[in-house]
Every structure is written in structure tokens, then in C-alpha cells.
Structure I
Amino acid sequence: MHPSTLNGFVSLVGAGPGDPDLLTVKAFRRIREADVIAYDRLVNQVILNEAKPDAELVYVGKHGVDCKTTWKQEDINALLIRKGCLGNHVVRLKGGDPLIFGRGGEEALALREAGVPFEIVPGISSAIAVPAYAGIPVTHRNIATSFAVVTGFEDPLKPKSSVHWDKLATAVDTVVILMGINNCETIVSELIVNGRDPATSAAAIRFGTTQEQETITASLVDLPKAIRKANLKAPTVIIIGEVVRLREQLNWLAHDLQLESQLASQMQLEAHHL
């Protein structure tokens with residue numbers, strides 16, 4: 001059912017990993033139709049330019065443990081319910097996919113309990129897109145036949161981690177860690193203690209899929225040191241596995257940017273001689 005046929009509707013929409021060209025067609029339509037857009041801090045601002053002129057844009061971004069600049073989840077839920085009950089088509093716009101560590105499931109449950117109709121519009125997750133833009137396939141027939149996506153940041157109020165590092169360390173070929181930059185040393189230690197080879201190839205990618213993308217590679221044991229040396233901050237995706245070695249051959253984005261730079265220089269030179 002299309003939102004326009006209902007009196008009050010919420011679309012939980014994935015905005016993709018950063019590159020606005022990776023927005024899905026359905027997400028693009030919903031953004032253009034929305035009366036209210038509640039968006040996260042990782043949503044590319046270019047995407048918001050597609051909103052209609054009278055749309056209400058509400059920033060509800062979270063900043064990790066910095067409570068002074070963080071919306072509480074219950075307040076976001078209340079906003080979606082309130083705006084929906086007023087008859088608006090509300091778009092809850094989230095970076096990546098709304099159900100992959102995006103708390104979209106919690107928001108959907110709150111909407112269901114309040115009786116507000118909703119839909120879920122999946123987005124391209126940074127867990128697969130960011131490695132791809134860095135020339136790292138998370139699977140490869142001859143190298144990796146399995147991968148896992150893990151959060152590197154859990155609810156600080158939890159008594160202990162829900163991530164079973166003892167099983168995860170050797171259960172899959174490739175481990176992709178989202179929101180793990182601040183806990184990198186602990187994560188690396190857990191993986192090695194539980195059987196992962198310290199020499200395993202690893203990478204950390206900041207601002208993946210954007211023009212500001214920055215990638216570093218190192219062995220697993222040396223990854224925290226390499227991250228500190230490069231001064232990488234969030235948002236950063238960490239990839240651990242031998243697929244990282246393929247980056248030397250598959251780093252297509254850097255190759256494209258180099259060609260673009262060469263072409264621009266050539267055009268400037270030709271213009272100078274005209």
C-alpha cells in the first residue's frame with residue numbers, strides 16, 4: 001500500500017553508506033514525498049536536498065556516548081508516532097540499512113504498538129558497500145566463503161558483551177565490524193586470544209563510498225597501531241580476513257580518482273595552450 005493512500009504513515013528508510021548515488025529508487029521516491037524527515041548524522045546532506053520545499057527536516061542524530069548531543073531512542077520513537085498520528089507521511093532516514101544496527105526494529109515495534117502504519121525500505125549497508133569501494137570483496141570463492149557483521153559498540157549499560165568473540169574469532173572467514181573504531185584494541189585482543197591468527201590481513205576504512213574515503217591496511221595485531229598513526233576516527237568500518245589482500249588488485253576507486261585527476265590536468269593544459 002502506498003503511503004499517500006493512508007492518513008499518517010511512517011517509512012523507515014535506509015539512506016545507504018554515504019554516496020548519494022547508492023540511494024535506492026524507492027528511498028528516493030519516499031524522500032521526495034515526505035512531509036517530515038527525521039534523519040541521522042551519517043545521512044549525506046545532498047540526499048536531503050531532494051525533499052520537497054515545505055517538508056519538515058528534523059535532525060535526530062546520535063553521537064555515541066556524548067549524551068549532550070544525543071537524542072534518546074524513546075524520544076525519537078515518540079516523534080515518529082506523534083508526527084504520524086497528525087496525518088503526515090514521515091520518513092525516518094537512516095544511514096546504511098535501517099535494520100542493521102540502526103534500531104529500526106525498535107522503532108517499528110513502537111509504531112506497531114501505537115497503531116501507526118509503517119513500511120521498511122532497505123538500504124545498502126556500509127558492511128558490504130564500504131569494503132567494495134575500497135576494493136575488498138567480503139567473500140571470494142577461493143578465499144572466503146563466509147562473513148559476519150558485528151557491532152563494535154554495544155549498550156554501555158549492558159552487564160557484559162553479547163558478542164561471542166570466542167566463537168566468532170574462527171567461525172567465519174571475514175569479520176566486518178561497524179562502529180568499532182573506539183574499541184579496536186579490545187576487539188583485536190579478543191579475536192587473537194580466541195584463536196584468530198595475529199598475521200591475518202585487516203583494513204580500516206573511514207568515510208567509505210565518499211570522496212573523503214580513507215583506507216589503511218595492516219596485520220590484525222598491528223591494526224590498532226596503524227589506526228592511531230593514521231588518526232582515523234568514526235565513522236570507520238573494520239574488515240578482518242584474507243580478502244583484504246585483494247585490495248592491491250581491486251582498488252578501483254583510487255584508480256578512477258587518479259584517472260579523473262589526470263584527465264582534469266590534461267584539460268587544463270590543453271586550455272592553457274588554446
Structure II
Amino acid sequence: MTPELMAAENISFSYETSRVLKDLSVSIQKQDFIGMIGPNGSGKSTLIKILGGILKADSGLIQFKGTPLSKINKKLFAQSVSWIPQDHPMVFPFKVSEIVMMGRHPYLSPLSFGSEEDFDITRCAMETTMTYQFADRYFNEISGGEKQRVMIASAMAQNPELMLLDEPTSALDLKYQVQILNILKYLNTNHNMTLVMAMHDLNLASQFCNRLILLSEGGIVRDGTPEKVLEKDILEQVYGIDIDLSIRDGHIMVHPVIRN
């Protein structure tokens with residue numbers, strides 16, 4: 001059996017008086033490529049943030065390699081787990097290369113500068129994500145798809161075991177969506193990186209992820225392969241619309257039915 005990397009047990013979370021997650025439990029195995037899917041407000045992004053230590057659950061336990069997050073040194077945790085938010089507001093005029101080098105921060109002492117090894121790691125990350133060609137451009141001058149690749153490069157520079165992504169393809173056109181997901185698939189397959197990402201596009205999730213977790217109203221409805229999760233009756237119940245399914249190149253495709 002594949003070793004467990006992270007586990008969430010009986011997690012609940014509320015924003016003020018609104019309960020978002022309700023006694024939720026999930027286990028993440030090494031080299032999983034998980035797509036967290038579900039309607040808006042189902043708890044996908046909140047769960048990602050809790051797993052990454054960005055938010056603290058109201059109750060329950062998060063463990064990384066069998067150790068509660070509360071007992072793990074934050075710097076050591078940052079070396080093992082990276083989190084990529086949905087938006088990347090950048091006030092200061094940093095160059096792309098500087099943004100990627102920030103991924104090495106968990107390995108540097110407060111007064112130290114990047115070593116030759118750190119620069120080699122960041123260059124490799126930029127080459128993998130096809131961002132090295134604009135390393136000297138300012139982050140705020142590049143496109144949305146390029147920014148997302150830069151953030152993935154920065155997360156790669158952390159050399160993490162687990163990468164958490166909050167809707168990494170949101171607001172991108174189809175070309176950039178596929179480009180981003182191809183990079184993530186490469187990291188999962190060739191670098192043995194475990195990936196968990198919140199996403200909306202069920203068809204892209206079916207094509208790229210080996211495991212899907214379907215959330216609804218703060219709980220897990222289904223957890224398993226795309227074939228197990230993307231079932232007509234379950235999807236119609238969760239999304240509240242009529243759905244047709246088809247198979248293309250061995251992957252399940254989901255089609256909303258438009259009624260006149």
C-alpha cells in the first residue's frame with residue numbers, strides 16, 4: 001500500500017457563523033494527483049488552506065507523515081509542503097527570477113543569500129516551467145498564464161514533497177490551462193511530487209488527475225478514481241443539473257444538458 005503522506009481527521013471549520021467544513025476526514029497518499037471538485041462554496045479552497053497550514057481548523061487533527069501540524073517546525077513544514085494561492089497580487093516590482101528564488105526562503109538563514117546550489121535549483125525550476133526566458137522581466141508585466149507558471153516554479157524551488165494549489169487554472173484560457181496541467185503532471189510523474197488542487201473543470205480533472213475528491217456542503221460525497229467519482233446520478237445530485245457522460249481517449253467527459 002502507498003505510504004500515507006498527510007491525513008485530515010474530523011475537520012470542521014466556520015467563517016463567523018457559516019459552517020464550511022463538517023467533520024471531514026481525508027487521507028493523502030504519496031504521489032497522488034488529486035483534484036478536489038465540487039460546486040462553489042463546497043469547501044474545496046478552505047480544505048486546501050487548512051492542509052497547507054494557512055487556516056486553522058476549528059476542530060479535528062491534521063497530520064503530516066504521522067506528526068500533528070502543531071508539532072512540526074514551520075520552517076521544516078515549508079520545506080516539505082508548498083501552497084499556491086488562486087490570486088497573486090504583487091505590490092513591489094519583483095523580477096520573475098526573484099519571485100522564484102523566494103521559494104528557497106525556507107532553506108536560508110535570515111542574513112544569508114542564495115548559494116550556487118540555490119541558483120541552480122531556481123534555474124531548473126524555471127526551465128521546467130518554461131519561465132526562464134523571461135527571468136529578468138517584472139512579475140506584474142507578464143500574463144496570467146505566465147504568472148501561474150512562475151508561482152509553480154517558486155513552489156518547485158522549495159523542493160516540496162506535497163504541492164497544494166487553489167484553482168491553478170482559474171481565469172486562464174484553454175491553452176494555458178492545459179499547459180499548467182501538463183507541467184503538474186510532469187512533476188507528479190517524473191519528480192514523484194504529490195499534488196492536491198482545487199478545480200472546477202471536471203473534464204480536465206478527469207484527464208489529468210488519478211484521484212478525485214467530490215465535495216458538497218462541507219463534506220466528501222465521493223473519493224476515488226475519476227471512473228468512480230464521475231457518475232451521472234451523483235453529479236446531478238451535487239450540481240443540481242442534468243448531465244450526460246461520454247468516454248473520450250479513455251477518460252470520462254461530463255456534459256451539462258441544456259433544456260429549452
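Nothing in this text is a laboratory measurement; each read-out follows from the coordinates by a stated rule. Quick caveat, the model's predicted, so the values are computed rather than measured. Cβ atoms are built from the backbone, for glycine too; each structure is taken alone.
Among I, II, considering only distance in nm of label points 7 Å out along Cα→Cβ at positions 228 and 244, which has the greatest calculated value? Walk me through the intermediate numbers first.
Numbers: I: 1.7; II: 2.9.
Top value of distance in nm of label points 7 Å out along Cα→Cβ at positions 228 and 244, among I, II, belongs to structure II.
Of the structures labelled I, II, which one yields 24 when relative contact order in percent (Cα under 8 Å, 6 or more apart) is computed from its coordinates? Each step should come with its number before you reach the end.
Values: I: 19; II: 24.
Label of the originating structure: II.
Comparing percent of Cα pairs over 23 Å apart, for residues 60-187 alone across structures I, II, which is largest? Write out the running numbers ahead of the final one.
Numbers: I: 45; II: 33.
Largest value of percent of Cα pairs over 23 Å apart, for residues 60-187 alone: I.
If semi-axes √(5λ) of the Cα gyration tensor in Å comes out at 34, 27, 16 when worked out from the coordinates, which of I, II was used? Mind dumping the intermediate values first?
Numbers: I: 34, 27, 16; II: 31, 23, 17.
Answer for the origin of the read-out: I.
Identify the structure, out of I, II, from whose coordinates FRET efficiency 1/(1 + (r/R0)^6) of positions 36 and 196 (r between Cβ atoms, R0 = 30 Å, to 0.05) was calculated to give 1.00. Working shown, then result.
Working: I: 0.10; II: 1.00.
Clearly, the read-out refers to II.
Match the computed value 0.85 of FRET efficiency 1/(1 + (r/R0)^6) of positions 12 and 212 (r between Cβ atoms, R0 = 30 Å, to 0.05) to one of the structures I, II, and report its label.
Numbers: I: 0.65; II: 0.85.
Comparing all candidates, it corresponds to II.
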